[in-house]
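FYI, it's all coordinate maths here, none of it is from the lab. Here the structure is a predicted model, which means the values were calculated and not measured.
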Structure P
Amino acid sequence: MKKKERAAVISQESLAAGIFSMWIRTDAAAEARPGQFISMYTEDGTKLLPRPISICEIDREGQALRVVYRVTGPDTGTEQFSRLGAGDGIWLVGPLGNGFPVEKAEEKRAFLMGGGIGVPPILELAKQMKCEKKQIVVGYRDEQTFLRDEFSRNGELYISTEDGSVGTKGNVMDAVRENHLDADIIYACGPTPMLRAIKDYAAGHGIECYISLEERMACGIGACLGCVCKSKEKDAHSNVHNKRVCKDGPVFLASEVEI
């Protein structure tokens, strides 16, 4: 069981409208893997449940993690996080969940695909990935392509935007088709419709595919069964065809889950 920790904010900045980047000094950095998340708590006693935030970057030497998150509305947990600055404390638990199997991409051509707030977890994955060909395909709403510079330094970058302001007009699969890309393995994180399209593409082309599911969570540690998804095999914990996104995931082999 992971222990709740009082961590310290190192720095925070706004990357785009409603998108914030926070570096946190935390013991969780020692064990963190790409694709895992941390549960962050507000100081507001009316908000008892933590907010699960994906890990964007890992600095083991500096004992720090970077999270990039979207503020979901006024007086929400994420809005309260956005007010924090250097030196402020924050309660968190982590790292949690299962990350991406980075080692499976060795000597392969890989797609690293992210959409929306599923973009940030792809950065640390790209930094750690050792493969024959690293193709980063990320999708945004508009020209606010946060983390673009960091991605461009860590692989071949392809961008799609819903309004066509940058890169391919459409989604990440449109970018794959427009640029005539192919791969032997896929890693993806983003909204369910995007993951569903990627899963179908992978199945149709016989490509090994790992997806990180987005789901509302309560406990974040697998106890409450509030974030289950349908699975091909029975879960040993509940003996039904369910998987706990927070505990068994958030990363799954795409063929093992229904979305």
Structure Q
Amino acid sequence: MSEWSSSAQYLRNEAGHYDDEIGAGWPTEPTVRFLRDLVGAGSRVLEFGVGTGRIALPLGSGSGLKLTGVDNSADMLAVLGTKDPAGLIQTRHADMVDVQLDERFDLVYCVFNTIYSLPDQDTQVAFLRNAARHLADDGRLVLETQMIGLSDFVNNKIIAPTQIRPDRTELVMILHDPAEQTLVRQTVNFRADGVHLAPLRMRYVWPAELDLMARLAGLGRTGRFGGWSREPFTGTGVCISIYQHRSDLQ
């Protein structure tokens, strides 16, 4: 698999400053409150794509939850380890598509567009099936995706500076394939120590398509919101989807 087909290289490049420069722009406290409201003390919780623990660490702190985190980046998990010396989160270095854990969970969640890092629809469907296998009978699966602003593209391309500072300039270039629903993105960072590339390939998923993928995994949607404060979903911005097992789909 090439680097364009996986987030692994991107995460290796970005692990050291992920929290400050990438994760910082996404809400943490509302996400933690939302997830805590779905479970009680002692519940088993699994995060696919746990990364550096941006959500899992505050979610587990003082909550009595039993947390497990899966990630395919050893670099991201190493950063998490430095932030979690007491081992609050049990981690597994593995691919979320086919990892097999020995328990089922009351809450499984995957946030920050992590499902978009999977290279194609078949792999995304396989991930939903694996998530369903790890879900307790009455458990909930929560997915966070971002609606793609197609009006931002000109001829299916974007070239835009995202940072201009005395010590650093960042340029983002994106090619959009509407038929495959893929975005090939290159972030070019011009820094004092040289030029740094952060390649990333994503396949986005529309909400109705996500519902169908979940249905193929035996899950039905039980909620959808436009943000972590349970705002109504309007078809733009953030999309928070909740799924549970459906006996009529088994």
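Some observations on this one:
- Among P, Q, structure where helix-only ellipticity at 222 nm (-39500 (n - 2.57) for each DSSP H run of 4 or more, over all residues; to 500) as derived comes to -6000: Q
- Each of structures P, Q was scored by mean projected area of the Cα convex hull in nm²; the highest score is held by Q.
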